[in-house]
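Following this line, the structures themselves.
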Structure 1
Amino acid sequence: MSDQGERVAPRQLLALAVPALGVLAAEPLYVLIDTAVIGHLGAVPLAGLALGGTLFTLVSSQLTFLTYGTTARTARLHGAGRRKDAVAEGAQATWLGASVGVVLLLLAQLLAVPVAELLAGPGPIADAAATWLRIALLGAPMVLITMAGNGWMRGVQDTARPLRYVLIGNGVSAVLCPLFVYPFGWGLEGSAIANLIGQTIAAALFVRALIVERAPLKPELSKMRAQLGLGRDLVLRTLAFQACFLSATSVAARTGAEAAAAHQVVWQLWTFLALVLDSLAIAAQSLVGAALGGGSAQRAKGIARQVTWYGLVFGVVLGLVFAALAGPLPALFTTDGAVLAEIPHAWWFFVFQQPVAGVVFALDGVFLGAGDAAYLRNASLLSAAVGYLPLIWLALAFGWGLAGIWTGLSVFMILRLATLLLRARSGRWAVVGATRTPATA
């Protein structure tokens, strides 16, 4: 990245990043609230939420191309002055998400119990996870519609409406969750029902936005197939992430309820901060895609350099903040002394990763905006195979506990940092044009 290129005005970057931060933070913030509510029921329900929530994330995250792939395609079209075509891409992504969501809904009812038992072993943790998951995945179509809506709106540089829609849905969920869990007496199931209601409200708002745009809404199989082509690389990339993250949760669950619960607390904070840092990447994705769609590789490179430095600074700040909160913050999520005793074994890995994560997530956004999905796929698979997965399962074999699990995550992030910096310096990712064909990926 020695070529500095053209910089974007910080105000323009923040105008996209700040609302995107709200969208990105809304879901993990809700999960943190959910974790705090369920945490006071005891270690087993919290461990069940940890496993069920990880499985839910595994399923939905395999389809993040509905967000990131749609943003990459629509941003280039928007940069080329073709807004109507950009919104039409969003309509096709919405149809695709709804269709796949129905399939996932049906599969969840059949597979929730055997999958949970495979990962945690038969017992109360698996039972709790399967019960939560069956209810939560009734909302799969709504989750995927929301992903598609976020994707096309980011592509046309509209991050304000998605923020409103997601805040409304998650706000309703946050109010209903403690009511359903305690006064209604529904326990862990109440948390899943509250989540389902919020997802339905948000999806309805995104569908309404498409109708208001007056873009073509008829399903077009050719466009859906093209979206799946880009989605293939993003699915494989996400699969590498989820194989790692699911392995970590599984190993923690097999270590014991206290370790699984402690991992859930620290992992949800890690996820929350990852998405806070990712807000800059969302802005970069939209701006880089528009710059390349408009024919300016120089501007795209300047944005890449700028957002990378911002990510590093924000990562350092977040690391310092959460180092200071190491004592009081975990107690907000659980009062179980055994769980609190396990948390420090993961906490300091989480803190020291933040500067690395700031750069990694920023560059992810740059390359996603450029449609450089094939490189991201290869880098992620390599980092998972060499770094994270071997250490995770060695941690189980040798009884290293949470320290071993989080050492694996740290190696994974460092390997990703190295591969992304090499790609950034090469400049080969900056391919101009309203579309990026597989041949240039």
Structure 2
Amino acid sequence: MKDQIKQIVQEKILSGMQRHLPAFTRRDVRIPLISGKAMTVIGMRRAGKTTFLHQVRSDRIREGAAPESLVYFNFEDERLAGFQAEDLHRILSVHQRLYALPEDVRSTFFLDEIQLVPGWESFTRRLLDEDGCDLFLSGSSALLLSREIASSMRGRGWEINIQPFSFRESLRHRNLDIPGTPHRLTAREQASFDRYFREYLEAGGFPEAQGLETIDRRQLLQGYVDSLLLRDVIERHRVTNPTALRWMTRRLLGNPGGLFSVTKFEADLKSQGIAVGRESLYQFLGHLEDAFLLNAIPVATDSEKRRQVNPRKIYPADPAIGPVFDRSAKANLGHALEVAVQNELSRQGAETAYVKTPEGFEVDFLSRNADGTQWLIQAAVHVDDAETLGRECRALIAAKQFFAADRLLLLTGESRMPMPAVPKGIEVIPAWQWMLSHP
């Protein structure tokens, strides 16, 4: 049996070296220059984690690394059933026997689906401590959430979150030119990007969904969510009330940017004859966030009590998910725009909340950015209507009285030449232009 495992390991290493790197769309993901850390690649199913590992391999080869020093090993192989932690050393020994690398050459191991091997944590920490290797870890959420791969490293891991394509990445996937100065485009060029952005809001950013007809895309995304619920929530957490979970998921995803209260939803379920405890509903919400299906952002406040008792605003992982669960089955570009803005802020490392002022004005986002700045942001598809424009601007001005903001942004779903007049201090910018201005 041990000889058989050794042979399988050798075959996988050799095939990984000999196989051409798959075609991929470059992701705008930063890898920090930090030693002694395993790069743990996390994110929702089908967002492109494995493809990102191949991008890193390709980049290192282009930079001059020897291909034989870059070992990709996927543990999702039925021949490795029964593979144990004590067998993991065979990957190193077989690789060293196949490729006698010079002492000064640093190996990089890409271990995909490693959570399938019980006790893998000790092996990976030893790789970092004793062998001086670079290490990338990733996995689906079938048995262990990708995020838990990071936490299992006990401070030795660095999270790299792979989300569905950003607008910039979607343009790159379509082989469209990305302007270096998006604010200097001609009116005709802006009209083209208005169209591209609308298509992005409708199609979303999941790689497999690009170019699909609407009916096929929705079926694909429905399948993603069904798989996530079954494998990442129901099976993993042994959920005993899947009916309540599915009702909750449909409610959350079908109203992107909407307010959600666990207390009110519990009452709604009981009115439908579905009994479920409030604590279970809070757990369901946490499980869905842990699986990267959605973000639940709180009200902006320094009071922990107020943060807990107020509803949260729900944003799916991708703009195209909402219409799949909207009972009207119609695309809502306003909802999709909010989702796209929230997800872009998340990519930029911002911490977000929504604002509710004492007068009742609401601002979509208070963004506390990684560079220490703070923005107040409204998202509106159209600002042609004077009443809509006035409402959005009044909310921004009112919110600034309570939250110091470096910028007041009104992000629109389209370009207008000229942009409408607004109070001093408010910037009206097409959302796609704002997104393309932040790599």
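Which of the displayed structures (1, 2) returns the greatest value of mean projected area of the Cα convex hull in nm² on calculation?
Working: 1: 18.9; 2: 23.8.
Structure 2 gives the largest value of mean projected area of the Cα convex hull in nm² among 1, 2.
For which of 1, 2 does helix-only ellipticity at 222 nm (-39500 (n - 2.57) for each DSSP H run of 4 or more, over all residues; to 500), calculated from the coordinates, equal -28000? Structure of origin is 1. Comparing mean count of other Cβ atoms within 10 Å over residues 29-36 across structures 1, 2, the highest figure comes from 1. Structures 1, 2 were shown, and relative contact order in percent (Cα under 8 Å, 6 or more apart) at 14 was computed from 2. Each of the structures 1, 2 was assessed by distance in nm of label points 7 Å out along Cα→Cβ at positions 53 and 109; the largest value belongs to 1.
Readers should treat all values here as calculations from the given coordinates under stated rules, not as data from a laboratory. Predicted model only: the values in this text are computed from it and were never measured. Cβ atoms are built from the backbone, for glycine too; each structure is taken alone.
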